[in-house]
Structure 1
């Protein structure tokens, strides 16, 4: 690391659990972020600020005026731009050394099959069940750790699905793909702006812990739930479902 990098990342390097080795792991890492909206905005900004070497952003949407209440990577001047391009501009303004690949596309099976195997960590910042399940299935196939978050109204949730560990549940263990979940969107029900910031920031937090070498204990095997009205967090233990249609074929232990 050169002098400028040592100065830029000095507050990470001062951490005993992190140090220069952890920072160099971040610099060598590739992270895939699906979604550049409310959750993806803080994720993208924090990963860039932290010095993750390569970040691929995937989103097929454009910045809309209604996004600006909560999607902090975007700006009024960039309304109408592709969200991934807008987010990439914000990331470059924070840390021009980070390589950002902006994919204006939906996260379909073909795109995930191309990108997931290249990533060290995948972050699901999408807003619909079909995409979440497609991302999970790709991460199971390629044994990539997945940090998945969701937020609506005043509520949020987050977990890590570490598919490198045969005992770890996958997203489908908790939310079966054939279950009849009601699709909820903030365009219909609304969302309190800081809730997406809270969950997205925690997604970045968990991803950086994994990338830096497994700092502390990840959320694998636990579902973190946030009640924004009461400003309360609750954690629920979750187990792998041996009958899961997505990951059930993995050997246990």
Structure 2
């Protein structure tokens, strides 16, 4: 969580609006141990005059945001996020080519420097989105988690040195990715999540439609469910640019 108001212009100019959240259905890829997505009919038009369902899913299911208390007992819960903290400028770093060759690829400082040579220094207060191409695998649980014979997952993520550079040198407000974790599939210690959430920064996972975004000049609006004590929330993320 970031309780500080983003330090960027209050006037937002845009020409396009894009959903960055997946549609939630019962067959979406589910992290091992997470509860299933379930819908239950409560009322039907033919019987009750209106249509209503109940639903349940994990706090870290579908496109979602992680809260600090998911790793730190004294960390803030999702209901503590301020409204201004959920509107942030964003940039996109594309590593689809690298991830297509190496499923365990992680963002490096060299990748950041290459991006900055072309687009300029990442502005302070930005949320950095890593576009890996993994969004195309969303409809297949097997492909999305890419487990080997020993059950280890293989998907790309943020590297620790690159993330520290972004946090310290670029003073970012958070990160996002189109995989099920900002940590690579090989990192079972959730190193990057811990690094960011210890500092109450934003973590977005399972984003989509990143191929439709420009590298910079993006504003994100992050919609959350204000779950009391929640460790995170499914998120409705909208990009304006």
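Read-outs: derived from the displayed coordinates by stated rules, not from any lab. Only a predicted model underlies this, so the values are computations on that prediction, with no experimental measurement involved. Cβ atoms are built from the backbone, for glycine too; each structure is taken alone.
For Cα extents along the principal axes in Å, the calculated result is 62, 50, 39, so let me know which of 1, 2 that is. Before the final figure, lay out each step's value.
Numbers: 1: 52, 42, 41; 2: 62, 50, 39.
That value comes from structure 2.
If helix-only ellipticity at 222 nm (-39500 (n - 2.57) for each DSSP H run of 4 or more, over all residues; to 500) is computed to be -4500, which of 1, 2 is the source? Comparing all candidates, it corresponds to 2.
Tell me which of 1, 2 gives 1.00 when you compute FRET efficiency 1/(1 + (r/R0)^6) of positions 18 and 178 (r between Cβ atoms, R0 = 35 Å, to 0.05). Display every interim value, and only then the final one.
Numbers: 1: 0.25; 2: 1.00.
The value was obtained from structure 2.
Tell me which structure, out of 1, 2, gives 32 once relative contact order in percent (Cα under 8 Å, 6 or more apart) is calculated. Comparing all candidates, it corresponds to 2.
Once mean count of other Cβ atoms within 10 Å over residues 114-121 is calculated for all of 1, 2, which comes out largest? Intermediate results must be reported in sequence, preceding the final value.
Working: 1: 18.4; 2: 12.9.
Sorting by mean count of other Cβ atoms within 10 Å over residues 114-121 in descending order puts 1 first.
Across the set 1, 2, distance in nm of label points 7 Å out along Cα→Cβ at positions 106 and 218 reaches its highest value in structure 1.
Figure out for me which of the structures 1, 2 the number -0.65, -0.84, -0.92 belongs to, where log10 I(q)/I(0) by the Debye sum over Cα atoms at q = 0.18, 0.22, 0.24 Å⁻¹, for residues 82-129 alone was derived from the coordinates.
Working: 1: -0.70, -0.99, -1.11; 2: -0.65, -0.84, -0.92.
Among 1, 2, the structure yielding -0.65, -0.84, -0.92 for log10 I(q)/I(0) by the Debye sum over Cα atoms at q = 0.18, 0.22, 0.24 Å⁻¹, for residues 82-129 alone is 2.
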